[in-house]
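Asks: Listed below are the structures to be examined.
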Structure P
Amino acid sequence: MNERLVFVYKSTKKARTYLYMRDKDIFSCVPADLLTAFGEPKFVMMFALSRHPTLPKVSVNELAQALNDKGYFLRIDLEDPEENLLNVERRRLGLPPLEHDAIKDFFH
């Protein structure tokens, strides 16, 4: 894999939503509607793709392919912090984790 830098931005409108970009501060490859919904991108970090054989929540190959094809990759984390804490406690108690739909019932 070549020495590609990846630039990561978080959304100012949508929680847990990130854009991985091929180029720093160049958003012309991102569709206008997506950028409007995303809000003003806030730079979070950059990293060399070749130095990370695995990444959390995205496959290295999928990310590299999207950057080659489109110039960006959109990542939306669907897990809520409350869901994670509930399942952490369930695991501590020796109980299996709950699926997303089952967790929703706890918060209604």
Structure Q
Amino acid sequence: MNMKVKKGDKVIITAGKDRGKSGKIMQAIPSDGAVVVQSLNMRKVHIRPKKQGEKGQIISKESPLDVSNVMLICPQCSKPTRVGYQVSKGSKSRVCKKCKETI
């Protein structure tokens, strides 16, 4: 699947319980068409005790979001935007659809 967002991009969530919140992509999963956004879409994970006498834990962890539910925030114009591509001299670069600047 061709994903137009990468690790390190700032995105805004457009659907779901965290709609309107923004964060940085920690991990992109192209095979599933999903991304993990820092400190958003949290879920509780139960951890079993590893040693005798140790207690189990419940921790909060980010879960993957579908890539269609996030929108890239352009670093130049700071607006949520769609992403286009531009090929020049054999190199392909991402382009903001609003301000036409390379991302």
Structure R
Amino acid sequence: MAVDILEELKRKEEAMEALINDAKKRASAIREASLKSAKELKAVKLKDIEAELSLLSEASEKGLKHEISSIEEAGKRDAEALKKKGEANREKAIEEVMRTLTGGGY
């Protein structure tokens, strides 16, 4: 009878070890699935972030191009105004030189 009890205990110990090993395998599978899911989620989020960054970059670039265009237009207007002013001053200078060379009456 003591032998029967020892054998029963041995069978229960083996069954418990089998359950523990099974639980370890399941835990390992859950951990691997979680890691895979986390990596996939990270990849998706990274793509989303890259897409958003690309859109922001494009918007910023468009804004900068618009600002550059505005500055160029203002520069062209200022240059044209200075050119006209310079031409007017040149005409006045020519008239003054001619008046001086001709003795005052042009």
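Asks: Check the numbers for FRET efficiency 1/(1 + (r/R0)^6) of positions 15 and 87 (r between Cβ atoms, R0 = 25 Å, to 0.05) across P, Q, R and tell me which is largest. Can you show the working numbers first?
Replies: Values: P: 0.85; Q: 0.20; R: 0.00.
Comparing P, Q, R by FRET efficiency 1/(1 + (r/R0)^6) of positions 15 and 87 (r between Cβ atoms, R0 = 25 Å, to 0.05), the maximum is at P.
Asks: Of the structures labelled P, Q, R, which one yields 121 when volume of the Cα convex hull per residue in Å³ is computed from its coordinates? Kindly include the intermediate steps, with their values, before the conclusion.
Replies: Numbers: P: 136; Q: 121; R: 88.
The value was obtained from structure Q.
Asks: Using the calculated result -36500 for helix-only ellipticity at 222 nm (-39500 (n - 2.57) for each DSSP H run of 4 or more, over all residues; to 500), pick out the matching structure from P, Q, R. Before the final figure, lay out the partial values.
Replies: Working: P: -8500; Q: 0; R: -36500.
Matching structure: R.
Asks: For distance in nm of label points 7 Å out along Cα→Cβ at positions 23 and 63, which of P, Q, R scores largest?
Replies: Numbers: P: 2.1; Q: 1.3; R: 5.7.
Going through P, Q, R one by one, distance in nm of label points 7 Å out along Cα→Cβ at positions 23 and 63 peaks for structure R.
Any read-out appearing in this document is the output of simple, stated calculations on the displayed coordinates, not a laboratory observation. What you see is a predicted model, and the numbers here were worked out from it, not measured in a lab. Cβ atoms are built from the backbone, for glycine too; each structure is taken alone.
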